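What follows is a set of structures for review.
Each value in this text was obtained by applying a stated rule to the coordinates, not by laboratory testing. As the structure is a computational prediction, the values presented were derived from the model and not from experiment. Cβ atoms are built from the backbone, for glycine too; each structure is taken alone.
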Structure 1
């Protein structure tokens, strides 16, 4: 199973992000845009994982957030990896609470590394992936993307849990499903049989 960990976003938040970049979708640029239903805050990509480890992962992820309280997430700034001038990945970052999300990520990494999942080598930068650049874009195009995103108005998002997702690839793109939803504060995890956007 191809697994990753992330924080789900409510429909109105995903709709606002998708609406902000929709004018750019109409231009002939080599960008593979993430479908609105798949937009989420990325925490960690686990890759190919045996199905028998899902329950173990749920336990580890529950332990990692035992002392993390629910929080309000503010989404906003635009960015690109490695840079907006020459982007390969287009994203929307978060304004706050950076320290608490960083602590969540650190706890998660500590729990998973003890079970044999390697730590991410690069520093963690919380973001919502919006698109992946598949070729060359015109000079200044990254700035146009940033300008489109800067006009977004998104209310604070209440975050009470994070999710273990499965990603299944198909000719039409990736389909995400939620395998486990892990509440913050040490609550019992919930098995979820629904799409990523629900």
Structure 2
């Protein structure tokens, strides 16, 4: 379904940063990938409610600046910045918590670089799973997006139950969780904690927890 898993993992650049957001200490999970399409097409793919379900998940709501969105079975929130075709920012409201997501697009030759920032105030969930909790999830989306651009009829990875239960999907999760472990260590996080949280993340996404 997905092609070369190692190549898919290697195409993503990962960072974990510390910052201050809303006057409180925050952590930032950053995922970057280059897509072989122009900026207008990539903007349309990430904002068009007809295309989003083909690589991510169905979306509803008032999809404009100041409006609210709802992803089917997942997060909802407010659209806080919309500057086509370069900047999109939303609140990410899920399970009673709020975090913040920003997506930036930049031309890179004939391709387009997508950079995603997911900002959160550290809490028990972060302590347990670390950056991979959102990082692995976003990587399913980044993989789904590249598949969609290659084949508009492709299905989002997480909507394919058979594939999600496959050894290939479990390898994808393991490699992604390990990559986010390494990004956490590179940011200065304790190596033991990073390894333990990455393993908990791997088990969660692999259906072992």
Structure 3
């Protein structure tokens, strides 16, 4: 790693000291590792991807405090801009990194336009599905005090950041659709594999709660 990456890691980790388990620094490290894999396959700029991956969720704790009213990608992009500026990073690189951060979120209408932004988007989404995605969904539900499983949930009558926001609701609202939102060829391949595992898991848990198996 370059000195800048090591320095940035030290800065970023401090922002996750009080982070909740679903979006802690371990998530950032997994996204970073996946970004490195995707960037090499997709021939994206590694430096841009490294900065963006480390900084992409830096505004998450502020979003948690306001219960989603202010999106963390906007908070994080502003924070990242100041951090990189203080590190002496040139404006062109900062602009590319902030674009990656601003467009990495699934639920926003903005779309990643650069190869590097597409890599970050896909890496972040891959950590939301498959085995690790299921684990994170249950951790997030626990943070909200939601039930373990609500098979008969009507998602139209529920709200995010509420006791109804179970892992299964998250699966129905978002996770089941993630594979169709990927941008990179490698990301699509990995997403399809993780999707199959995730679908099988929720089919199984539905049978278990009914006492069928």
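Suppose you compute Cα Rg over 2.2 N^0.38 Å, for residues 49-136 alone for every structure in 1, 2, 3: which one lands on 1.29? Among 1, 2, 3, the structure yielding 1.29 for Cα Rg over 2.2 N^0.38 Å, for residues 49-136 alone is 1. Consider the structures 1, 2, 3: one of them gives -19500 for helix-only ellipticity at 222 nm (-39500 (n - 2.57) for each DSSP H run of 4 or more, over all residues; to 500) as calculated from the coordinates. Say which. Structure of origin is 3. When distance in nm of label points 7 Å out along Cα→Cβ at positions 113 and 145 is computed across structures 1, 2, 3, the figure 4.4 traces back to 3. Can you say which of 1, 2, 3 returns 33 when relative contact order in percent (Cα under 8 Å, 6 or more apart) is computed? The read-out was computed on structure 1.
Starting from the value 16.7, 49: which structure in 1, 2, 3 was Rg and Dmax of the Cα atoms in Å calculated from? Source structure: 1.
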